[in-house]
Structure P
Amino acid sequence: MESLVPLTLTSEQKIELLNKCACMKQLSDAQIAEFASFLTPFEAANGAVIIHEGKKINYFGIICEGEVFISKATTSGSGKKIYHFTVGSVLGIISFFDEGLTSASVVVQQHATILLMNRKTYETFCRDAPATALQVSLYLVRYLANNLRETTARWFDASSNS
């Protein structure tokens with residue numbers, strides 16, 4: 001998280017950022033406002049590594065502005081770009097939920113604004129706003145499942161063309 005710089009934003013500004021994300025379309029305005037109140041805004045400059053492969057993290061984040069790419073270490077130790085994420089993408093959810101090590105690095109390609117939620121805040125969110133937390137959690141599960149399907153399809157296409 002050392003590459004992430006905290007931002008001071010009003011509730012209205014966080015809501016405005018969330019409204020840029022297609023993933024929020026499933027929530028009502030009241031739920032978006034409730035969710036926003038639990039999120040912490042950060043920014044990161046071009047080239048910043050915001051998640052390091054092989055590390056534990058206790059947060060997930062939603063890209064509200066900017067772009068990042070996912071990089072996987074090769075056997076030679078260099079990084080290989082394997083995917084690209086833009087506004088509305090969610091970062092770190094596998095490691096957040098399974099409490100395991102991250103499987104890749106996330107590098108900022110275009111200055112990014114990211115809204116983060118750490119584990120302690122997520123637990124508070126679930127306790128204090130259970131209906132909204134359930135909707136957000138269900139979205140995260142669907143998002144993760146869709147990414148798994150896409151990754152499996154790309155892997156299968158790549159392996160069948162070799």
Structure Q
Amino acid sequence: EPAGTVTATGASYSPVQLEATTTTEFNLREVTPVTRSLTLDSRLAQEMLLAQLSDASMDAELKQQVQQVVDKQAELNTTREELERLRKEKAELESESWRVAQSLNDLADIKESSAKELRTKLIQRATEIENQIGALTTKLTELGIRERDTEKTLRALFTSITFEAK
């Protein structure tokens with residue numbers, strides 16, 4: 001930078017002195033820093049880490065740290081997939097539970113013996129569904145805790161990595 005250059009946010013001022021009726025030639029080079037951010041669980045971050053692992057010149061300690069992050073991210077992805085599957089399953093059971101309850105309401109005023117048998121079967125099915133929903137809720141809670149714990153561990157692993165040369 002030439003002497004007397006003043007830098008402000010988004011601008012830089014460089015003094016140039018010219019004598020009257022003379023021509024001076026100078027070069028100006030603009031450099032704009034680029035900052036990119038990656039979220040820990042983004043596909044791009046995962047690809048970047050995998051590319052780092054394939055670098056043969058990578059420091060062994062750093063390689064181990066990156067491998068831990070990649071493994072923990074894979075664990076987190078598996079947990080999230082399982083959570084999604086269980087949420088869908090629970091939603092389907094809740095929908096079925098609502099339909100069974102509606103059917104029981106429809107049969108409430110019918111006094112025939114065949115309706116009584118159907119009511120018994122529907123009550124039995126409603127009980128089964130509620131037990132399944134309860135079991136799924138427990139699994140979802142456990143997986144939710146595991147997801148949060150894995151996210152914390154992943155963040156700690158990520159912040160422990162430095163890509164600076166030693």
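Just so you know, all these numbers are worked out from the coordinates, no wet-lab data involved. Source: prediction; values computed, not measured. Cβ atoms are built from the backbone, for glycine too; each structure is taken alone.
Identify the structure, out of P, Q, from whose coordinates distance in nm of label points 7 Å out along Cα→Cβ at positions 28 and 52 was calculated to give 3.9. Don't jump to the answer; show the numbers that get you there.
Details: P: 4.4; Q: 3.9.
The value was obtained from structure Q.
Work out the source of 2.6 here, i.e. which of P, Q gives that when distance in nm of label points 7 Å out along Cα→Cβ at positions 84 and 116 is computed. Don't jump to the answer; show the numbers that get you there.
On the way: P: 2.6; Q: 5.0.
So the calculation was done on P.
Taking 9.8 as the value of mean projected area of the Cα convex hull in nm² derived from one of the structures shown (P, Q), identify that structure.
The correct label is P.
Assign the value 8.2, calculated as distance in nm of label points 7 Å out along Cα→Cβ at positions 12 and 124, to the correct structure from P, Q.
Considering all the candidates, the number was obtained from Q.
Out of P, Q, which structure matches 6.8 when distance in nm of label points 7 Å out along Cα→Cβ at positions 20 and 76 is calculated? Could you put the intermediate results ahead of the total?
Values: P: 3.6; Q: 6.8.
Label of the originating structure: Q.
Of structures P, Q, which gives 0.05 when FRET efficiency 1/(1 + (r/R0)^6) of positions 44 and 100 (r between Cβ atoms, R0 = 25 Å, to 0.05) is computed from the coordinates?
Here the read-out was taken from Q.
Assign the value -12500, calculated as helix-only ellipticity at 222 nm (-39500 (n - 2.57) for each DSSP H run of 4 or more, over all residues; to 500), to the correct structure from P, Q. Before the final figure, lay out each step's value.
Numbers: P: -12500; Q: -23500.
Structure of origin is P.
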